[in-house]
Structure P
Amino acid sequence: MAGSDSGGGAGIQADLKTMLALGVHGMSVLTAVTAQNSLGVQGAWELPVEAVRAQYRSVVDDIGVQAVKTGMLASAELVETVADLIAGTDAPAVVDPVGVSKHGDPLLAVSALDSVRTRLLPVATVATPNLDEVEQLTGVRVGSEPDMRRAARAVLAFGPRWVVIKGGHLAAGTDQAVDLLTDGSQEHWLRAPRHDNRHTHGTGCTLASAIAAQLAMGRSVPEAVTAAKEYVTGAIAAGFALGGGIGPVDHGWELGRRIRGGTAGAG
């Protein structure tokens, strides 16, 4: 469940590309349509709650799901509707509490923040806020790794079973991108090389979708998040210029590597 990115780098488009790359069948519930490219978001139109609910029921009642992932939910009404749908579905839910785009464009109404805190996060199996979203939701400003523990506690207080505090926005000067996964008792510090690549549009959507894909295949939360982090790191490394601004990550990077390595078969 997410908005459409007409530029193809984030949102529903990134979700479906990620799921395909990881070997699961992705289905979509559009929550908004955006006019968007590598330079920013030029317009956004929220879909009616009835349309969102009908898409979800069509998919779940006939086909069923093994995991759910949420992205852009612009209004309190949409947040509350989606929270109710997730609460009635017996499947793990990955909540990416999208607040702003990569370019700084707001994608969540301020009036919806309380609904995210009190309705959506409590039904999340895994919440995946970045540092800006952590501050928006909790008021905790993260400037260092120790702050990430404090941020995690603040998010977990709203009720998700697990939280991934994404440290990709920590101040430059480190050669690692560090995320913290915790349920309040277990801690998993996930470290990967920080790639000198500005083409990172869609990283948040991609990580959340990769976690959902791994959960759908029956992996535990720590296994799913670790595998998703590895996938996203490779996609960032392979990110490419598109348009005149911030390009997307390469969702098919691993497939491309296999083809170049001569492992693809011919029919």
Structure Q
Amino acid sequence: MKNYYKISEISKLYNIGPDSLRYYERLGILKPKRDTNGYRLYSLKELYKLNMIRDLRSLDFSMEQIKKYLEEQSVCNTLRLLHEEHLLLQTRIKELKKRKKIIRARIADLAALLTIPAGTFSIKDCPRRPCVQLSEYITRDEEMDFLIKKLHKKHENKVYDFGTQTIGAFFSMEELNRGIPNVYTSVFFVLEQTAEQCDFVLPAGKYLSCHYRGNYEQNALRVRELLDYAEQKDLPLAGKPFEIYKIDNRDTVCPEEFLTEIQLLIDNSFFSQAEENNPL
């Protein structure tokens, strides 16, 4: 067995890029010697450090933490480090279990969404929904995507999984009334019901709802159909219509597979009066 190995050999053996090895050298963690041609040569003594770096980096230890441990390595410090690793692994296991639960729920939700009929109207009970939002005049899908990312960045501590985050947007009624589709005044995230801080709340109550599939250029027509249906049924409305993105570009690159829900709050006094007039 050789006593020294070149950087190319170490890079291949440990699947570590030469730039990373040079970085470890600059930090003073690795200290290769040079041959007569100036090439780095790594001793067997240096190699065990690479195993330690790889294992600790996989647990998100910083390079500063790793360097300090290697410089002060002892049984006592190794025991302390093992306890830290154990705690980190327990935390990681909890996170993975939570992630697994979210993914399983998303699989079930996505499968169910594929069966939802488009173009039908329904009245649904919705709980109180705290939301955070960004208000801006939005006329293009690219602007919407940018604002969604901006909103996510602002509230990423409240969003555990962006792929399953409920996202919605309020229409510009001025433009919709002119027949111009796909124009919005704000984008919002629906938070967990227990969220204490939010920008506004979608109140609990009954909402008139319909779904449509395909691109967003049709939403002016779909909103008009929803409003006409409410008028036909004498449903008093108590808010502005908004969209909820059920299947979007987080799930597919095919616009024809998009599924969007339009919701509109109904004045709950309408149902209270109906119950009074038709007691059980």
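What follows is calculated from the coordinates using simple rules that are stated; it is not laboratory data. All values derive from a computational prediction rather than experimental measurement. Cβ atoms are built from the backbone, for glycine too; each structure is taken alone.
Consider the structures P, Q: one of them gives -11000 for helix-only ellipticity at 222 nm (-39500 (n - 2.57) for each DSSP H run of 4 or more, over all residues; to 500) as calculated from the coordinates. Say which. Label of the source structure: P.
Taking FRET efficiency 1/(1 + (r/R0)^6) of positions 174 and 254 (r between Cβ atoms, R0 = 25 Å, to 0.05) for each of P, Q, which is largest? That would be structure P. Of structures P, Q, the largest value of mean projected area of the Cα convex hull in nm² belongs to Q. Starting from the value 1.61: which structure in P, Q was Cα Rg over 2.2 N^0.38 Å, for residues 118-157 alone calculated from? Only one of P, Q returns 1.61 for Cα Rg over 2.2 N^0.38 Å, for residues 118-157 alone, namely Q. Tell me which of P, Q gives 0.05 when you compute FRET efficiency 1/(1 + (r/R0)^6) of positions 70 and 214 (r between Cβ atoms, R0 = 35 Å, to 0.05). The value was obtained from structure Q.
So FRET efficiency 1/(1 + (r/R0)^6) of positions 86 and 230 (r between Cβ atoms, R0 = 30 Å, to 0.05), computed for just one structure, reads 0.00; which one of P, Q is that? This value belongs to structure Q. Determine which structure produced the value -0.29, -1.03, -1.32 for log10 I(q)/I(0) by the Debye sum over Cα atoms at q = 0.12, 0.24, 0.28 Å⁻¹, for residues 110-181 alone, calculated from the coordinates; the candidates are P, Q. Working through the options, I get structure P.
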